[in-house]
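These are the structures, in structure tokens.
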Structure P
Amino acid sequence: MKVLLLIPLVAALAACAGMDARGPTATAKLEPTKGNTASGTVTFTQKADKVLVVANLTGLPPGPHGFHVHEKGDCSSGDGMSAGGHFNPTAKPHGNPALPDHHAGDMPMLLADASGAATLSVELDPMHVGGGATDIVGKAVIVHKDADDYTTQPTGNSGARIACGVITSG
């Protein structure tokens with residue numbers, strides 16, 4: 001009798017162990033805006049109530065760079081302005097993504113090394129991949145020329161847009 005009770009329990013545990021806690025994914029391939037050389041990829045993976053953001057870029061000027069999701073999935077203009085403003089469906093002030101009040105599209109700054117390479121791996125909210133008001137699929141990722149001060153509204157005073165990529169699912 002005890003063995004019969006253990007069989008469903010073992011089967012349930014085995015099923016849970018095989019489950020992947022990751023949800024939908026999306027990717028943005030960043031291309032340089034006119035006169036710039038920055039390029040790379042950013043992947044977004046839904047993990048429960050947060051999104052894992054992994055960025056790998058090259059061709060950046062050394063130092064810190066503002067990094068945001070913008071409201072329009074349009075990188076057709078030479079200067080990246082066709083991507084619109086920061087993605088902000090919850091009408092929050094621009095701010096540091098480590099603090100509670102910030103745009104859904106606010107992300108930590110990229111820090112490029114002396115060779116112009118930057119990487120970032122961080123879990124963020126309130127953005128989502130694949131549904132809801134804070135869904136980033138179909139939006140754009142922008143890398144800015146300057147550091148984000150996280151206080152100037154609504155942009156963080158990050159300067160020109162030096163790379164742009166549209167976020168696509170899958």
Structure Q
Amino acid sequence: MTHDPGAELVDVVDEAGRVVATVSRREMRARRLAHRAVYVLVFDRRGALFVHLRTADKDVYPSHWDVAIGGVVAAGESFDDGARREVREELGVAVASEPLFPFRWTDQTNDVYGMVYRAEHDGPFVLQPEEIVRGEFVALDEVARRAAQEPFCPDGVAALAEYRRRAGI
């Protein structure tokens with residue numbers, strides 16, 4: 001039996017980020033419903049950021065580079081638990097992550113009430129093949145240069161920009 005990500009249950013939230021309904025991920029995407037998500041910025045000890053290429057079959061931003069590990073928070077799951085789960089699933093490691101700030105993102109395909117985290121790990125990682133094609137640590141200035149030339153997930157780029165603004169880097 002194969003796993004169907006579209007059948008996963010997610011909480012729908014109102015304008016204040018409060019849960020108002022629970023639907024399948026497929027329905028959330030089809031109706032572009034507001035939902036919760038986590039963004040974990042994973043740095044190595046030198047300060048380089050782990051960026052990864054998303055698979056071509058992702059339901060949003062397929063074949064885009066992403067600066068954050070993370071994704072949709074499951075129904076009934078806390079932001080902190082979602083961040084831990086996503087890092088464990090996508091990178092194959094358990095890592096402590098520090099919650100930094102709430103993050104709001106909306107565009108033509110996505111409506112997110114999120115939380116941004118920072119974690120540190122030098123790898124190696126066991127990348128989740130259903131989610132990640134490949135990844136590498138990249139200096140922050142190089143991330144910005146690449147994001148201007150290659151397809152990057154716009155929500156992750158915005159979360160990283162806010163992180164850099166708040167950190168003064």
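Given structures P, Q, which gives the highest value for mean count of other Cβ atoms within 10 Å over residues 33-40? Please report the intermediate quantities before stating the final value.
On the way: P: 17.8; Q: 23.5.
That would be structure Q.
Match the computed value -3000 of helix-only ellipticity at 222 nm (-39500 (n - 2.57) for each DSSP H run of 4 or more, over all residues; to 500) to one of the structures P, Q, and report its label. Display every interim value, and only then the final one.
Working: P: -3000; Q: -7500.
Considering all the candidates, the number was obtained from P.
Quick check for you: by volume of the Cα convex hull per residue in Å³, which of P, Q is greatest?
Values: P: 125; Q: 115.
Structure P comes out on top.
Largest in mean count of other Cβ atoms within 10 Å over residues 105-112 among the labelled structures P, Q is structure P. Out of P, Q, which structure matches 4.0 when distance in nm of label points 7 Å out along Cα→Cβ at positions 49 and 81 is calculated? The value was obtained from structure P.
Where a number appears in this text, it was derived from the coordinates with a stated rule and is not lab data. Predicted model only: the values in this text are computed from it and were never measured. Cβ atoms are built from the backbone, for glycine too; each structure is taken alone.
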